[in-house]
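Just so it is clear, none of the values below were taken in a lab; they were calculated from the coordinates. Everything numeric in this text was worked out from a predicted model, so none of it was measured. Cβ atoms are built from the backbone, for glycine too; each structure is taken alone.
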Structure 1
């Protein structure tokens, strides 16, 4: 009973913020913002209140860690391995170009603008994979600060607004085909809701293809998280060597992000077709609710002043990374389609 009392207030307020975010999103004319981003913003607005009441802290911390991982695991139900095959080898080749560009430019920007490697990695993975969900997944893996997670998600959101408004118009101005535009948007735009909005604003065919390519990108979160788990472990090892002059071997079983296995299990369940489409839809809705709760809790742990204090240079870096991927994706898809 004491344990329930300890965590209940923080869990309840996270749930209330998440549900409120869904309500706010439902009354908006379009789904540009998304419930998860709204939950993050509302959470940050509530930070001054939750920080004054210690009773909220245990539950909020629990939601930001445990519920977040459950939400990520359940998100796997929205994907299937067959989508990779549907996207085709050309889409996968295009993704190699954009992934290399995103992380390459992220590394360069981190050196030029003196940005800590965790924040630059979050900005890169946001652009390379799937926006806020990728940031929320990678953040705890590399023990990123809450303010850096909130900053990276906010930077993604600002760029997505531009893409949803400008890209369909730009694509038609350039006379792009449905296939060309779908490949471009599917690989260059960050958040899934923004990909869907921009794709279908061009045409139904482009929207459908863009969605498939975008979901295929999401599967890359698995190797990315594993790689960064190793990078973070190596950096911690080097730090310990400098402090203690003792080199300890990295235990891969300890650093492995086991929740990713759960994610793949749910991808496999969806791929097998053993559950009904209604069940899949309900699990997907539950996953989104858990992610909204997690981002609400992260927001309540993050001060707006702290996020603003990160500075303008990471935002500039984020724009450079996003713009580079957009340009590379545009030329790469044109080159690939010319070979078909």
Structure 2
């Protein structure tokens, strides 16, 4: 590894994604990407007693698909970096404990997938691991219960609100000359624009995404047009527009190459999701079901994946705190 510019990490050796897996639920299956997921679990309970236990199943299944694609077994993985949206990351720890793999629980809210990819790549480059993995998930019902209202409450959702994706994504990484490689990475900074509205995550996270993209382009001396796709995590409609406005003030226009996982996973005209999708499982499932296969096929050759996360907690929100945000970036190439 080496530093490129002030903030960017460049990986000298080939760090390849050799396996990936994705799971989703009924609502996601009804969206535009429904045919891309490795497994659709139509039961929100996934045959478990609670939604939280069900989320563990979604993550467990995605990891098993990633293992299968890579040709690895659980005992071949030296380290797994995983996290989710729930307190103490219980979906990850309860879901992955059966594999007996050395485990780092991480929390980046909805940015966890990119955070896991970066840490996995660093562990490989440093020699700390020979084969690493990452995983994350979210569940509409478990997230609503923790962050907003009990489902039985039936509260009215605002137009700026987003629908938490029920799904998961997982990747296996190795030092190899694979078709999907991690070229560069940039860790996000915590950005706080004093957004307090829990039903407007897009506006809270957009400034962090803009900060990360701006710093990466400056470090690498590249322009948006040099990338096939600049993919943000789950800004949705509101956050994507905010992102454009912030970057345009810096003279950066990404509209022609930008898409957002929260806009891709649902059909907003047919599905009642308001501003789009969100959740740690949103960008993870889109990346592992749709984007990585297209990179492997050669459809995309140079992609910026920027997963965004809101770093509040139920406690901070109840105490009147604003919503700080972060966005981690991974440059994935064919």
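Here P(r) over Cα pairs in 10 Å bins from 0, in percent, for residues 46-133 alone was derived from just one of the structures 1, 2, and that gives 14, 26, 30, 22, 7, 1; the source is 1. In terms of mean count of other Cβ atoms within 10 Å over residues 70-77, the structure with the greatest value among 1, 2 is 1. Each of 1, 2 could give helix-only ellipticity at 222 nm (-39500 (n - 2.57) for each DSSP H run of 4 or more, over all residues; to 500), but the derived value -27000 comes from 1. Which one of 1, 2 has semi-axes √(5λ) of the Cα gyration tensor in Å, as calculated from the coordinates, equal to 26, 25, 18? Clearly, the read-out refers to 2.
Structures 1, 2 were compared on relative contact order in percent (Cα under 8 Å, 6 or more apart), and the highest value belongs to 1. Consider the structures 1, 2: one of them gives -0.60, -0.69 for log10 I(q)/I(0) by the Debye sum over Cα atoms at q = 0.13, 0.14 Å⁻¹, for residues 14-181 alone as calculated from the coordinates. Say which. Only structure 2 yields this read-out.
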